[in-house]
Structure P
Amino acid sequence: MTMRTQKRGRAASVGLHTGLLLGTVVALFPPLWLLVTSFKPDSEAFSTALVREFTLSNYDHVLADTHFLDWFGNSLIVVLGTTLIGVFIASTTGYALSRFRFPGMRPLMWVLLITQMFPMAVLIVPLYNTMARLGLLNQPVGLIVTYLTVAVPFCAWMMKGFFDTVPISIDESGRVDGLSPFGTFWRLIMPLAKPGLAVTGFYTFVTAWAEVAYATAFMTGEENLTLAGGLQTFVNRYGADWGSMTAAAVIIAVPAAIVFGFAQRHLVSGMTAGAVKS
């Protein structure tokens, strides 16, 4: 190896590590600054200095003087309903598309694909009218159904790609043992699908936990809001309560971080498996 090649190798290594360090700083700065601001009094919300007067008043105000606990309960209902129902529908749909050939299969796959192309802003009005006719406005069920229309098509495609990587011989062995198609799916395939299920569950969780547009359009009255919609109550035309908003945002981020911590070991393998085949 020549001296010039060694210098190029060192330069490339330095450039790579510098880029990674800068990327890490850029990624970590917003959440860290959010955390720091949540412990500042309102008078120092825009100060570039670190915490001078440490205070928990922002958290106390959010938990004691607002409907935050109501928002948390509403979000929990919506998230659990969306995640459980969404994972079940997406996994059964993906398995059916992967293993069976039936009339209308290709149109169904196109429908699942095309529904992901519509921007959210276009769908709010027709979905609002539908929910109003069904009496589902200001109801957690309405948001659950709405979020399922967003999460299930994408997750079904992803699960189909994952099930395509599972050998068909496993299904055949299940049929030899007398299992029904659903029994084969539930008892043999599902235990092997943990990476795909982790990705699907995490995606549906994030869809329901962090979505704002539908939550604010379909839910009115502070006691009916979800966490994403409740955050907007801290901002009005006269100003913004940055301390309360950052404190609420930190609390909201904790469950998402916990879910990600449980699911992260399966996320890479699950997303890779779902992207390889379709």
Structure Q
Amino acid sequence: MTVDIRTVGIVGAGQMGSGIAHVAALAGLNVVLNDVSEDRVNNGLATVNGNLKRQVSKGFITQAQNDEALSRIKAEPNVEGLGACDLVIEAATENEAVKVKIYGNVCPHLKPEAILATNTSSISITRLAAATDRPERFIGIHFMNPVPVMQLVEIIRGIATDDGTFESAKAFITKLDRQVAVAEDFPAFIVNRILLPMINEAIYTLYEGVGTVESIDMAMRLGANHPMGPLQLADFIGLDTCLSIMQVLHEGLADSKYRPCPLLVKYVEAGWLGRKVKRGFYDYRGEKPVATR
């Protein structure tokens, strides 16, 4: 059975969740934005508001579209408020235990036909689905960061995902004017299976003294025509997220080529997680980023 998705619930109002709320509301869908506290939901709404204003200033959308999109987003700090949603997307941190706890809290409040999705970038969809009351109506919908800009969305079926859920998810992404890449349920799917080992290798290149932060990033920008260097990109993604994905790859595929670089581990242990804390491979506390090594 397919579902006509008109109201989308989003659990997690951070960078990814607010981005999904942004594009869904702009596409004419009603959005219920949830997080563990009212402050976090309000911070997410402020992010959406700021990003919409930026799109207006650049002429990508009109002021009327901005106002209409904001009017479609409802702040909801309580999971009970997700009960009317046709689709609920979990956009929490890349930690399996956290995600499973969310499903336990959310599932009792969902209508039977509602689809539950995860925005995980690496964790097994089949295993996450088994922690819910609706494995047939569970699916991976992996948006890329930053959501308002990136055009690709990976859709990943678990072993139990039924055809109606899969078709409903594809139709939802089409409504958002995004492109679908269907991936099999293997660790890190397509994009991060390719991207994160490259970033990890760049960190090894720094760790082994082959180049400095700036020279490595410049080499890949100017030598491979990448829009940003791999260490700058790692800071943008979040070094804790990079480490989590590499750990999933290393454990899930049992291949030493996916071993996280010890320097990445050290930065995460130090709390140097990238742009979100203003320090990673670059220090962002001044007027311009400065390499930390």
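Values quoted throughout were computed directly from the atomic coordinates according to the rules given, and no laboratory measurement underlies them. These numbers were taken from a predicted model, which means no experiment stands behind them. Cβ atoms are built from the backbone, for glycine too; each structure is taken alone.
Here are a few things to note about the model shown:
- Source structure of the calculated read-out (FRET efficiency 1/(1 + (r/R0)^6) of positions 111 and 159 (r between Cβ atoms, R0 = 25 Å, to 0.05), 0.55) within P, Q: Q.
- Distance in nm of label points 7 Å out along Cα→Cβ at positions 55 and 247 - highest-scoring structure of P, Q: Q
- Largest in FRET efficiency 1/(1 + (r/R0)^6) of positions 127 and 223 (r between Cβ atoms, R0 = 30 Å, to 0.05) among the labelled structures P, Q is structure P.
- Which entry (P, Q) yields the derived value 19.2, 56 for Rg and Dmax of the Cα atoms in Å: Q
- Origin of the derived value 1.00 (FRET efficiency 1/(1 + (r/R0)^6) of positions 79 and 255 (r between Cβ atoms, R0 = 35 Å, to 0.05); candidates P, Q): P
- If helix-only ellipticity at 222 nm (-39500 (n - 2.57) for each DSSP H run of 4 or more, over all residues; to 500) is computed and equals -13500, the structure in P, Q: Q
- Which of P, Q yields 14 [relative contact order in percent (Cα under 8 Å, 6 or more apart), calculated]: Q
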